[in-house]
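Each structure below is given as structure tokens.
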Structure P
Amino acid sequence: MKTVILAGGYGTRIGEESKYRPKPMVEIGGMPILWHIMKLYSHYGFNEFIICAGYKQHMIKEWFADYFLHTSDITFDYTRGNNEIVVHSKSVEPWKVTVIDTGMDTQTGGRIKRIRDYVGDETFMLTYGDAVGDLDIQALVEFHRRHGRKGTMSMYNFGQAKGVVEVGKDGVINSFREKSNLDGDLINIGYMVFEPDLFDHIEDDSTVFEKGPLTALVDERELVGYIHNGFWQCMDTVREKESLERAWATGQAPWKVWVD
């Protein structure tokens with residue numbers, strides 16, 4: 001099963017980082033967050049990726065072009081007048097990666113529409129290129145198959161940050177109580193699974209995936225929600241990026257479910 005990753009946006013909220021590279025290429029622990037996301041899928045045996053690139057898409061292509069070189073021990077031998085390269089050891093992922101330029105200003109739905117031919121007529125996974133989590137991808141796929149709908153969307157509850165005041169209909173305060181994760185709202189965190197019918201719900205480059213196609217599936221009662229109760233964190237701001245960096249540097253990165 002192929003995994004489609006949306007990686008074409010500008011990422012303006014992350015500040016200076018987005019001036020020099022696309023947000024999925026912003027590094028955590030010396031590796032792009034895109035790599036961290038792919039490592040999770042690969043851990044569960046999903047190794048074929050289609051990356052919907054856009055802003056500074058050449059940087060994503062160049063990174064993968066050099067990946068083998070950067071993860072191997074190599075001798076460059078020019079002593080006989082030739083450029084001979086000897087690979088001594090290599091540490092490379094078993095990945096097949098297709099990077100597609102889906103346009104600079106294409107909306108999320110339009111980016112997905114553009115890679116239809118690369119997905120083919122089969123079930124596929126879809127996620128965003130700016131968040132990490134410790135989701136059980138195999139369990140997600142099994143959940144999708146078990147429900148037999150056109151789409152499955154992973155959801156996460158950040159919980160309530162403060163204590164809660166409960167008020168009756170008459171305006172009288174009934175009680176104070178501590179926060180509970182049940183008080184928060186469920187949000188879409190990506191890590192989705194779709195049948196190829198999804199493409200028929202996307203009109204063109206101007207289609208916003210989160211509005212048109214997902215709303216249509218909801219209206220058809222063809223979208224189910226998979227609730228993730230573990231770790232998840234997006235990287236929208238510099239503060240969030242620094243938080244993920246600290247977690248990785250201290251060996252406390254919950255999303256690192258793979259073994260080196």
Structure Q
Amino acid sequence: MIYQLLGDIGRKSLLFFKHITNFTYLVKDALFWIFIAPFKGKNIPWQNTAKQMVKVGVDSIPIVTIITFFVGLIIAMQSAYQLERFGALIYVADLVAVSITRELGPLITAIIITGRSGSAIAAELGTMKVYEEIDALSTMGINPVKFLVVPRFLALAVMVPCLTLLADLMGIAGGFTLATTALNLDFVRFFYQTVNALALKDLATGLTKSFFFALIIAGMGCYQGFIVKGGAEGVGKATTQSVVTSIFLIIMADMVFTAIFFSTF
């Protein structure tokens with residue numbers, strides 16, 4: 001019994017490190033095509049990148065806008081419940097603005113994009129893998145990483161921070177809406193309180209997180225799509241694994257960056 005348990009642990013550990021190694025190679029190849037290959041006369045597929053930007057960014061605007069607006073409302077309601085006891089309702093502006101820009105804006109945006117676009121990337125590439133379209137690209141002399149992975153990396157790296165800015169704005173707007181209606185706070189006073197509460201480091205913290213969240217989403221979605229096996233069932237498993245792993249890594253990265261920024265600032 002003990003030998004079987006140790007064997008299972010060993011096999012799973014080896015599989016885990018194999019995935020880490022292969023994932024690292026994929027990210028390294030993508031970074032090579034983005035930062036080094038253009039200086040060697042190898043162009044980035046900008047047309048595919050633009051299409052992915054529309055899929056990842058523009059098409060995600062409605063859902064990101066609505067969800068973050070409601071999150072701002074919720075934060076304002078929950079903070080007002082406590083601050084009202086001390087006659088400090090005006091500090092709802094501080095709490096909403098800082099929590100949205102530093103933490104909830106980039107985190108919620110990343111989770112939304114993971115569920116919406118990260119899963120789509122894994123499913124799309126996984127389907128191509130099942131139907132041997134990726135092998136066909138290699139046969140035609142087209143590098144799959146350059147043609148499939150790089151556009152998705154660039155699209156997410158650009159659009160996720162942009163969506164995070166939109167999420168910050170809509171979250172603050174949600175708190176502002178509740179404060180000026182249900183809480184009867186003055187418009188001008190709430191606005192200036194928000195401006196005074198925010199600092200450039202708050203925005204920089206959120207955008208830095210969102211950039212690395214984007215790399216996690218793109219890398220994991222592409223990797224899971226590339227290793228699909230077993231037909232349609234394998235595509236479904238890879239899609240689920242992509243979302244679950246991406247969210248786990250996003251939370252871990254968020255904790256690390258929060259600790260770094262906390263000790264720095």
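Computed from the coordinates by the stated procedures, all read-outs in this text should not be read as laboratory data. Remember, it's a predicted structure, so these values are computed and weren't measured experimentally. Cβ atoms are built from the backbone, for glycine too; each structure is taken alone.
Annotations
- Distance in nm of label points 7 Å out along Cα→Cβ at positions 53 and 69 - structure with the largest value, from P, Q: Q
- Which entry (P, Q) yields the derived value 20.0 for mean count of other Cβ atoms within 10 Å over residues 37-44: P
- Among P, Q, which structure scores highest (criterion: Rg/Rh (Cα atoms, Kirkwood Rh), for residues 189-236 alone): Q
- Source structure (of P, Q) for P(r) over Cα pairs in 5 Å bins from 0, in percent, for residues 157-228 alone, computed value 3, 14, 18, 17, 13, 11, 9, 6, 4, 3, 2, 0: Q
- FRET efficiency 1/(1 + (r/R0)^6) of positions 5 and 213 (r between Cβ atoms, R0 = 25 Å, to 0.05) derived as 0.10 - corresponding label from P, Q: Q
- Value 31, calculated as relative contact order in percent (Cα under 8 Å, 6 or more apart), assigned to which of P, Q: Q
- Identity of the structure behind 23.5 (criterion: mean count of other Cβ atoms within 10 Å over residues 125-132, calculated), options P, Q: P
- helix-only ellipticity at 222 nm (-39500 (n - 2.57) for each DSSP H run of 4 or more, over all residues; to 500) from the coordinates reads -7500; which among P, Q: P
- At a computed 36, 24, 18 (semi-axes √(5λ) of the Cα gyration tensor in Å), which of P, Q: P
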